[in-house]
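Structures incoming, each one as structure tokens.
No value in this document is a laboratory result; all are computed from the given coordinates. Everything quoted here is computed from the prediction, not taken from an experiment. Cβ atoms are built from the backbone, for glycine too; each structure is taken alone.
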Structure I
Amino acid sequence: MERLKKLKRLIEEKGYQGFLATNVENVFYLTNFWGEGMALFTGDSITLFTYYLEKERALASAKGCDIIALERGSKIFEAISEKVSKVKICIDNTKGKVIQSLKEKGVNISLEPNLIYEVRRFKEDQEIDKIKKAGEFLDKLYDYSLKILKEGKTEREILGELIKEVISEGYDLSNPSTSLQPLIVAFGENSSHPHAYSTDRKLKRGDVILLDLFIRYEGYVCDCTRTFILGRAGEKFKDIYELVKSSQEKGLEILREGIKASLVDRTSRQILKDFDKYFIHGLGHGVGLEVHEPPTLNSQSKDIIRNRDVVTIEPGVYLSKEFGIRIEDTVSLREGEKVIFNKFTKDLVEI
């Protein structure tokens, strides 16, 4: 596979003879197995090390790798050390005591957390197709949300109904490590928190409704946000909504291969005029096996947008204790073609 050729070249350029994946997304990327374990790539082969409780699932889903199932404990480190006892390898993460345990077994190992992202940023056709499929379902999920958003329902009730719809339709959720909840459902003043938690707050007439929905299809994430209002919108809300919408349109317009990510952020931000000070996060981020991955689109970013990047464009304005507005799409760049995966309307919807 092309991804393995590129990974081999990158590790060899840095003087390594192997790469150990411990993050579940990286293990999946190399083996097609999503579960507990580690994947060792030595340039010529991949070995998946997992535990007995995962053996049957690994045998059913893993591809292009050998599988070694072991008891919990130090045996997994002994098995890895036997494979790489005479070579230098790198690892993607410092979680747990993996590095320490392997060094105690005599493994020459160093941390290289960004190396695998250099490979993962280039989305292959089948990866883009899966993100597109997730995006198509998100459009249906927003249609569904308009049917269930009723006065008197709580944020948690709507969150629960959306989760049920995702799972029952054959898709999966993507829980960011910094959140206790897999989707963002926020009413009224709660929408002024960019990463709001759903509560028992009930939906009332005149409330702003912010839905940030991100789901997986066969491991790959699509991320989309829309902002509605229950009832008629006031002039203040309408004016800010149109600014956010125009800001997002500008970001999508100038996004292209070779442009500085910071310039996309800055240009989109300028559209917000005096409200740019209420835009309190970056314009976007990469999307793939994780909901947030390279590249980063913000004012401090050093990233250059590349061919085969998949990113979000998501400006927002957040007025504390009043309301927030965010509009977000996931978009791919492939051989000069720009494709926006989310088709649900961005015109103001008054429910």
Structure II
Amino acid sequence: MSVSMKRVFVRKLAVVAVSAGVVVSLAGCANGPLSFADCTPIYSSGANTALVTTTGEFSADPEAEFPTPLVASDLENTIVTVGDGEELNAGDVATIQITIYDAATGDQLISTGHDTAGLRVPVTEREPIFGEIAQCSTVGSRIVTVGAAGDILGAENIAQNQLALAEDDAIVMVSDVESRFPGKADGVSKPAPAGLPAIVLAPNGQPGFTFPTGDAPSELQYAALKVGSGEKITEGDAAVMHVSGIEWGADATFTNSWEDSGVPGTFLVESTATSESGLPPGLADALVGQTVGSQVLVVLPPDVGFAPGSEPTGVTSGATLVFVFDILGIQEQ
């Protein structure tokens, strides 16, 4: 099988340090849906995915072999290797590595590369369907997906990556599930201290802000609204977090990972006083010592916030800012 020169498939999701702008920032189904306990996959196995064999170590760029041309009208999805890690359910966030092949020729078209951190995607219904195909898989699993390029990638992603594919052209995709993060903080809820903004959560965990009357606090204040039972963050950790940020008293956020990308970012929990890629000193102080699974509310006055001229887009110089962080994990460095 010929294999074309590899290109980077989707740009690695930008991990934008807060100091730089705040967070990012198949042909008839032979089998019915396979159910794992209470989890039901969105897509079923079928005759086409059964024809695909893969070789190569997990999280190394695989090779896929299948008879060509492989013609697909429906989308099929099969977990070919079951990992022994955590199960991914709707609403979670997955890190995956992806390689895509032309079903007509067997040539490799494009890949995430497998030599850097994988692609972080929400396990929810959206284009491209990288997160959807991982639902009910486990960390360490390898998945084979066969279907039309438009159904798997969507027209926008085909164009963005300059792929010579029509939407109805069939492709074969091999995905390795590297890690799982919860989609929102899952710690024990605690009441917010008096005088701080009230936080109301949408079903997916996205926070909304209601401000008290009166002036903003002049000193750094923070509180854990949910207390997780996971590992403690130490200085220098790379924390995986959802974040929303808003000026005190404003009507709209200036950063919101729930809406901007739909996935959490990775942040170096270290002060910009000691690392250019770190966080403003007040945010670093508020996050060190918090635990994975926690949701942390931070009121950041300007004297421990962004250095003048380094404020995120849309932020008024000298404004007091309010952040809500959902701490979802710590990424290995």
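With mean count of other Cβ atoms within 10 Å over residues 102-109 computed per structure, which member of I, II shows the largest figure?
II
For which of the structures I, II does the calculation of helix-only ellipticity at 222 nm (-39500 (n - 2.57) for each DSSP H run of 4 or more, over all residues; to 500) return -10500?
Numbers: I: -10500; II: -1500.
Of the structures listed, the value fits I.
Figure out for me which of the structures I, II the number 1.39 belongs to, where Cα Rg over 2.2 N^0.38 Å, for residues 78-253 alone was derived from the coordinates.
Value 1.39 for Cα Rg over 2.2 N^0.38 Å, for residues 78-253 alone corresponds to I out of I, II.
A value of 0.95 was derived for FRET efficiency 1/(1 + (r/R0)^6) of positions 62 and 238 (r between Cβ atoms, R0 = 41 Å, to 0.05); which structure in I, II was it taken from?
II
Comparing structures I, II by distance in nm of label points 7 Å out along Cα→Cβ at positions 86 and 158, which one has the largest value?
I
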